[in-house]
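Some structures are shown below for you to check.
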Structure I
Amino acid sequence: MDLGDVSLRFIADLLAERTGQQLTEGRVWRVGTALSGIFRKRGISNVEQLVCLLDQAEEKALADEVVEALLNNETYFFRDPAYFKVLAELILPTLRRARAGKRKLKIWSAGCSTGQEVLSLAMVFAEQQEQWADWSIEILGTDISGQAIDTARRGRYSQFEIQRGLGVNRMLNFFEETEQGWLSTDRVSRLVRFNRHNVLDQTPSSGPFDLVMCRNVLLYFDAATRERAFRRLHEGLSPDGWLMLGAGETVVGQTRQFQIEPGVGGIYRPVPQEGPAFGAPHEPSSETGAALPNSVEGKREFTVP
């Protein structure tokens, strides 16, 4: 299959319209596999037949199924461990000093998929419990996929999922083994809430946030859509907040709304907006916090006891 095919282009346009994501040539290979379950369920054998069904006005539910199937929900616990090292050793200590008066933090994981990133965040706080005594911590995870959010809310993971990124100690400290899989315990689940949300829509009302993680989401957008997403992320951040992007994402040449945090890959700070949002990022301020070496790469309110 290729994007020159009329039926495949129909599917690509549907995905872009509903989510903003682009079905690029590099993602075409997985379309057949992603839609195979729908093919079996509907008794059809190819994309052309699927498009014929989608063209019927009463098949709105089918369109939802197709979009869900095409979304990439790949994730695992503590993905890119170096980022979590930066989080624990640079970002959270800086925020703890900056918010010492209010003793309250708000964090947003945009594009959280099935919840592993959000629970990884919660584990970091649980492991630093003494440092966050009497703090109010709010962690919000959002994703455009309703199925992914349902999984995240259940907080239950298979043996395969739980072993991806977690050592034995964290598995036993933060999860309980059941017949249906590994269930997150109250130590972490009480810190988090999950809502369905598109990063291109108005930012969650519980903001502004002190930290926004939006990793491996923007790479599926074209330039114009990324610009729109950056605006939303900027709107959702506190003026002195932090933005964490994925390893393959950057603000360079994409937006003027964020500046690079010196010496730390994938970490950015918001810039007050006085001009056009698009273009090269501003030069970093000399007043940014200490940097680590390059080699280190819905809302629930919780008060740490």
Structure II
Amino acid sequence: MEGGEDPSTPNTSLRKSSSSLLTSNAVEAFSNPSREEDDEEALKWAAIERLPTYNRLKKGLLTTSRGGIHEIDIEKNLGFQEKRALVERLVRTAEEDNEKFLLKLRRRLDRVGIEHPTIEVRFEHLNIEAEVQVGSRALPTLFNFILDIAEGFLNLLHILPSRKQHLSILEDASGIIKPSRMTLLLGPPSSGKTTLLLAMAGKLDPNLKFSGRVTYNGHEMDEFVPQRTATYISEHDLHLGEMTVRETLAFAARCQGVGHRYYMLEELSRREKAANVKPDPDLDVFMKAIATEGQQSSVITDYVIK
């Protein structure tokens, strides 16, 4: 007890030191698995990055139901349950998470300087005319149908002059539809709204007389297939009663194909590899899945339903 020393001090210090060591070991023990998982994920991604671009677009890192991450072949191993779980993780609540998900897609493209393809539609000096029957002859009856065929044959032989009246549907119409902007077309009945939309979609009736220009990003309609770029949806919906909503959406997705998404993803993958950028695994699998052709069911179907 000399010098006023407390005999319990060394033991207390030893206990504190031991307690601190145990706490440190415990924290390290709990944190190690997380670091190991991150290291394992980094190794798996590095292995995917070493693949050629064609093969790299078919591989991804998918989070399992238990929280682990494993490498999958998107074309072969991404099943129905995996697609549904993937969409659920990306868009848990549609009203809150859909905008966040779309912003994540946009940020991934912006990070490597890829601009999303846009289309500007211009129509200049459109004139659309038709030759029509008037009065009771314009009614869609069986008698008028037979009479129209007979008159058309006689007109072709120049035996009977045509009794049809000239009708101007659109006259010198011009305008621009800007990309990424919703446009509302208004007008009174029979003012030519449907005819204008059909002309811009490349589905105009060949019997109509058409003059003027319709361009997509400066390209004339004969330079590409407009039906692969624009779609006119009629007011009359045709439903197949034998198909469910999911089957109808899946069928529509297969008919539309992947379009430009594959080539855009190909360039995105090259730039990210050059910049040493590692994307979000779930987002990467989603983008690769929607750019993969030949799938019986597309992840787009689950996203639209969600």
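Per-structure values
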item	result
Origin of the derived value -10000 (helix-only ellipticity at 222 nm (-39500 (n - 2.57) for each DSSP H run of 4 or more, over all residues; to 500); candidates I, II)	I
Comparison of I, II - label where Kirkwood radius over Cα pairs in Å, for residues 175-254 alone is highest	II
Value 3.2, calculated as distance in nm of label points 7 Å out along Cα→Cβ at positions 167 and 215, assigned to which of I, II	II
Entry that produces 0.45 once FRET efficiency 1/(1 + (r/R0)^6) of positions 143 and 183 (r between Cβ atoms, R0 = 41 Å, to 0.05) is calculated, selected from I, II	II
Ranking I, II by Kirkwood radius over Cα pairs in Å, the structure that comes out highest	II
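Rule-based calculations on the coordinates, nothing more; no lab input. Note that this is a predicted model, so its numbers are computed, not measured. Cβ atoms are built from the backbone, for glycine too; each structure is taken alone.
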